[in-house]
Structure I
Amino acid sequence: MLNHLPKVYRDSPDFQEACRVEGKIWDRLDLAIENVLDNTFIDTATWGLSVMENELSIPVDLSKPLDHRRSMLKARKRGSGTLSAKLIKSVAESFQHGSVQVQPIQGQSKFLITFNDVFGVPENLEDMKIALRKILPGHRIVEFQFRYLLIRDVNAMTIAQLESTPLNKFAGGA
């Protein structure tokens, strides 16, 4: 700010102090604006998640991790429209980092969801089931197929990689 003033004012201690104080005020205002803007988007929101959950009639549970709450919001927003494998895929993918494959099972009222990029059971599977129940008619059933590390995957791993791999990525792991 001081650089935009005439030289006479730049040399004045009073103007220097005024610019320093005003600069701090403007910096705080910029941070406050950025904070509000961040809380209008699901992926960057923190305190704004509660507002969004209330708007979408989702129970606010502050004990859940932020990414789980964000997944519920994304699922609720994505979960409107005509029921199709594409809609179910969109809702399911909002709960995990990776892709899923959704296949309707012919002759039955079932959909099979296969997790392509996640090993083991996704940590917020229960939230996903709740969101899917809200968009599926009562007679539709969803089954899940999980991926685990296979012997061929383990054979290619070093001892250090094996030791650092969580047990839930192996079939039968806790």
Structure II
Amino acid sequence: MNRTRLLTTMAVFVAIGTLGSQMLWFPAGIAKAYPVQHAVNVMAAVTLGPIPAVVIAFMIGLLRNLLGLGTLLAFPGGMIGALLAGYFYKWSGKTWTAAAGEVIGTGFIGAMLSVPYANFLMGSSAGALAFLPSFLISSTTGAVIGWFVVSKVRQNHAIPQTNL
């Protein structure tokens, strides 16, 4: 995939993740669930690979924060989930493993890293498992949506497989 096509595809994923997060969200415990972010992570991980998926997750978090549409918690969960989704898919070649990587990366690891992150950067003194339910609900919902979309798109051969 040439650089222009890669950057354009990444920009489309960033746009979908940024705008889609405002169209589809729901309260989930102490945080809001933004499943579109997680769906984009899975789709980007499968179609572009782990590093572009992490860059996309970072850009979505950055734009949402700059626009006042998100919180700083978008960074640890989204980026770790995208990374694991990409590496799990790269390792196995199966789309369901990308979804599993997203849930493990965001739902578990991201939730645990968000506790000291929230304490240090946001002044929130949350307990060790405080973000776990919210992050698990959000990442599982989004990972299933992303897995479904990418499975249907690949089944119809609508996108080329690049996996950098």
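Read-outs throughout are calculated quantities, based only on the coordinates presented, and are distinct from any laboratory measurement. Everything numeric in this text was worked out from a predicted model, so none of it was measured. Cβ atoms are built from the backbone, for glycine too; each structure is taken alone.
Table for the structure above
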item: Comparison of I, II by distance in nm of label points 7 Å out along Cα→Cβ at positions 60 and 148 - largest value held by; result: I
item: Read-out relative contact order in percent (Cα under 8 Å, 6 or more apart), computed value 13, structure in I, II; result: I
item: Read-out helix-only ellipticity at 222 nm (-39500 (n - 2.57) for each DSSP H run of 4 or more, over all residues; to 500), computed value -14000, structure in I, II; result: I
item: Source structure (of I, II) for Kirkwood radius over Cα pairs in Å, for residues 36-139 alone, computed value 14.5; result: I
item: Identity of the structure behind 14.6 (criterion: mean count of other Cβ atoms within 10 Å over residues 20-27, calculated), options I, II; result: II
item: Structure from which 13, 44, 33, 9, 1 was derived, P(r) over Cα pairs in 10 Å bins from 0, in percent, options I, II; result: II
